[in-house]
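Each structure below is given as C-alpha cells.
Just so it is clear, none of the values below were taken in a lab; they were calculated from the coordinates. Given the structure is predicted, the values throughout are model-derived calculations rather than measurements. Cβ atoms are built from the backbone, for glycine too; each structure is taken alone.
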Structure P
Amino acid sequence: MRVKTFETKEEWFESRKGKITGSRLKDIVVKRGTGEKLGFYEMIAERICSQEEDENPMERGTRLEQEAIGRLQEACGEEFDTSLVLWEREDNKAIAISPDGFKGNTIAAEIKCLSSARHIESYLTKKIPEEYDFQKLQYFIVNDELETLYFGLYDPRMPKHLQLHFFIVKREDVQGDVDMYLAYQKEKIEKIDQIINQLTF
C-alpha cells in the first residue's frame, strides 16, 4: 500500500480526482443491469476535463447557449434563428415548447450544457439523456410541421473533439410516442380546465 501525505486540503481533494474512493464506491458499483452509474462517467470527466465543475448548471447553460448553437450550426450545416419564441399548438395553446433554435417550421434545435459526467455518458452510450425524452417529443407534439430536431450537447471543458456531439431526431422515429403523449396532454389539460372551472365559478 502507498501512503501519500498532503500539506493542504486542496492538494488532498486534487489527489482524489479520477479515483474510486470509499465515498465514491457506491456511485460505481452496479448490482443489477448492465449500464454504468454516473460515478463511472464522473471519473472519466475528472481525468479529461480542463476545468472544475464550479458553476451552476442553469447559469452555465444560459451563458453558453449562443456559443453552443454556433458550434451546432457549424457541425450540422444548418443556420438557426435563435429569437426568443414560444411555439404553441394550433388547437391547444396550453401545449407549448420554447426552441433554442429553428429554421422555418420544419427544423429545430435543442442544446444542453450538462455536467461533464452527463456529457460523457451521452457520448459513450450514444443516447440523449433519458430525462430529456419528453422534451425531445414535445417539439414534435407542438409543431405538426416539424420534420427534424437537432439535439446537441456542448461542454467546452472537454478536449476539442469531444466538446460537441448531437443527435438527429426524425419525426418518423418518434411518431408513435408523439401521438400517445399528445392525447395524454389533451386529456390532462381538459381535466385541469374542469377543476379550474369548478374552483372559479
Structure Q
Amino acid sequence: MNIRKFAFKFFKNWLPIAVVIVAMSGLVYITVQQVLRQSANDPQIQLSEDFAASLTNGKALSGEFLAQQVEISTSLAPFVMIFDDNGKILVSNALLDGKTPQYPVGVFDYVRQHGQDRVTWQPREGVRHATVVTRYSGPAGSGFVMAGRSLREVEERETFSLRVCAIACILTLVTTAAVTAFLIFLTERKK
C-alpha cells in the first residue's frame, strides 16, 4: 500500500478520535480541579459563618481556637481574622513569618454588597490560601470575618490529577492510533 494513501486514511480516521480524546481529558481534569478547589473552601465557610453569627448575636469571642496562633506559611491549620467595618484587624490567630499578615481590604467592598466572598489569597510567593470572608453586623458593631486555610495539599492533588489525566490521554491516543492503523492495514490488505 502507498504510504501517502495510508497516512491520509489514518489521519482522516484517527484525527477526530484524537480531538475527542484530548477534549475529554481536558474536561475531566478541569472538573476534578474545580471540585478539589471548591471543596477547599468548605471548612472556611463554616468557620466564617459561625464566627459572623456569634458576632451578629452579640456573643463575645473567646476560646481555644483564636488563642492558638497559626504560622500560615507552614501550617495546614485553618485560621481566622476578624476586621472592623473599615478593614482594621481586631482579632487574628494568623501569623506570616511571625507577624499578623495584611489581608487585601478591597475584598471588603464586595462583601459589603454581597454578604460573603471566597478568595484565593497569596500573601507572598509560595503561600496560597483558600479564604472565605463573611460580613457581620451586631450590637458591638459591624465588620468582617475571614477564615482561611492553606491550599498546599489541594494544589498537590491538582498536580497529581493533571499528571494522571495527561498519562491517560497519551496512552489512549497511542492505543487508538495503533488500532486505527491496524484496522486500515487489514482493510487495505483484503482489497
For mean projected area of the Cα convex hull in nm², for residues 96-135 alone, which of P, Q scores largest? P
Value 3.9, calculated as distance in nm of label points 7 Å out along Cα→Cβ at positions 152 and 176 from one of P, Q, is from structure Q
Using helix-only ellipticity at 222 nm (-39500 (n - 2.57) for each DSSP H run of 4 or more, over all residues; to 500) as the calculated read-out, with -19000 as its value, let me know the right label among P, Q. Q
By the measure relative contact order in percent (Cα under 8 Å, 6 or more apart), tell me the structure among P, Q with the highest figure. Q
For the read-out Cα extents along the principal axes in Å, a value of 88, 33, 23 was computed from one structure; give its label from P, Q. Q
Assuming 30, 16, 11 is semi-axes √(5λ) of the Cα gyration tensor in Å, for residues 40-111 alone as calculated from a single structure, say which of P, Q it is. P
Origin of the value 5.6, where mean projected area of the Cα convex hull in nm², for residues 88-167 alone was derived from one of P, Q: P
